[in-house]
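Enquirer: Some structures are shown below for you to check.
Laboratory data are not the source of any read-out in this text; all were calculated from the coordinates shown. The shown structure was predicted, so the numbers you read here are calculated from the model rather than taken from an experiment. Cβ atoms are built from the backbone, for glycine too; each structure is taken alone.
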Structure 1
Amino acid sequence: MAIAATSDVQIDNDEVRVTEWRLAPGSATGHHRHEMDYVIVPVTNSDMTIVAPDGSRSIAQLRIGKSYFRKAGVEHDVLNETKDAIVFLEVELKA
């Protein structure tokens, strides 16, 4: 079983929640569902392993300066299968 990723909520108000996520090598977020639209802002260049509910796996390439957006409803686990820490900001957009 993977060790847990760490999170630090930096802003949580009526409009947004900004969380810094840190995934040490061998860690994972745990399976979760995103209840809000969100933006990922990479802090490190990294390759994250994404595990879908059906067990299928894909690689998400994080590149500093290349943010991406996802709609609410995404379900997955995020794993760090690299030798380096992965750090990103998750900006959740509240309705």
Structure 2
Amino acid sequence: MAVATSVKLEDELKARVQSLAAARRRTSHWIMREAIAQYVEREERREAFREETLRAWEEFQQGGLHAKGEQVEEWLSSWGAENEQPAPKCRP
């Protein structure tokens, strides 16, 4: 169920929304709902990535498993080559 919410916009931004709505043959309401939906989706993904990064950092701090940068670069450089190397083993 949709619930009405008001948003105060500066005149210039309101005019831009109205102009875009006219160009897209949509209502200003549709443009604002779409913009908010896209923003929330993007920020939810960003927040999930941030949380995943923090969990990975905590796991690293507890176990200390890692691969040296040089080993990872060597491995990545070998991708697609005849002598492609296996991924480096993580060590404490």
Structure 3
Amino acid sequence: MRKYEVMYILNASMDDAARQAEIENIHSIITNNGGTIVKVDEWGVKEFAYEIENMTKGYYVVTTFEANNAALSEFTRLMRINRSVVRFLTIKQEA
């Protein structure tokens, strides 16, 4: 399994309970497909440099995880269709 890091931005208008449920849901995509979560770093609400979809703020989360190609493909597919996710970027970390 390879090690990846994903930064994603959630809609800042979500309340705390809904936000935590969405973060757990996103992480369960990885674990349900055989991956493991290594580290989660929640940066909190930050202002955007420019407006995205009529929003000026978002809740930033950085997650480090290990997964195979199938789990990464499913994760990417589900992140693209998730309405709570404003943006996301996944990078492969060096071994």
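Enquirer: Matching task: 1.6 is the computed value of distance in nm of label points 7 Å out along Cα→Cβ at positions 24 and 40. Pick the structure from 1, 2, 3.
Expert: Numbers: 1: 2.2; 2: 1.6; 3: 0.9.
The structure behind it is 2.
Enquirer: Moving to a separate point now. Of structures 1, 2, 3, which gives 40 when relative contact order in percent (Cα under 8 Å, 6 or more apart) is computed from the coordinates? Intermediate results must be reported in sequence, preceding the final value.
Expert: Values: 1: 40; 2: 17; 3: 49.
Of the structures listed, the value fits 1.
Enquirer: Could I ask something else about it? Match the computed value -22000 of helix-only ellipticity at 222 nm (-39500 (n - 2.57) for each DSSP H run of 4 or more, over all residues; to 500) to one of the structures 1, 2, 3, and report its label. Please report the intermediate quantities before stating the final value.
Expert: Details: 1: 0; 2: -22000; 3: -10500.
For helix-only ellipticity at 222 nm (-39500 (n - 2.57) for each DSSP H run of 4 or more, over all residues; to 500), the value -22000 is produced by structure 2.
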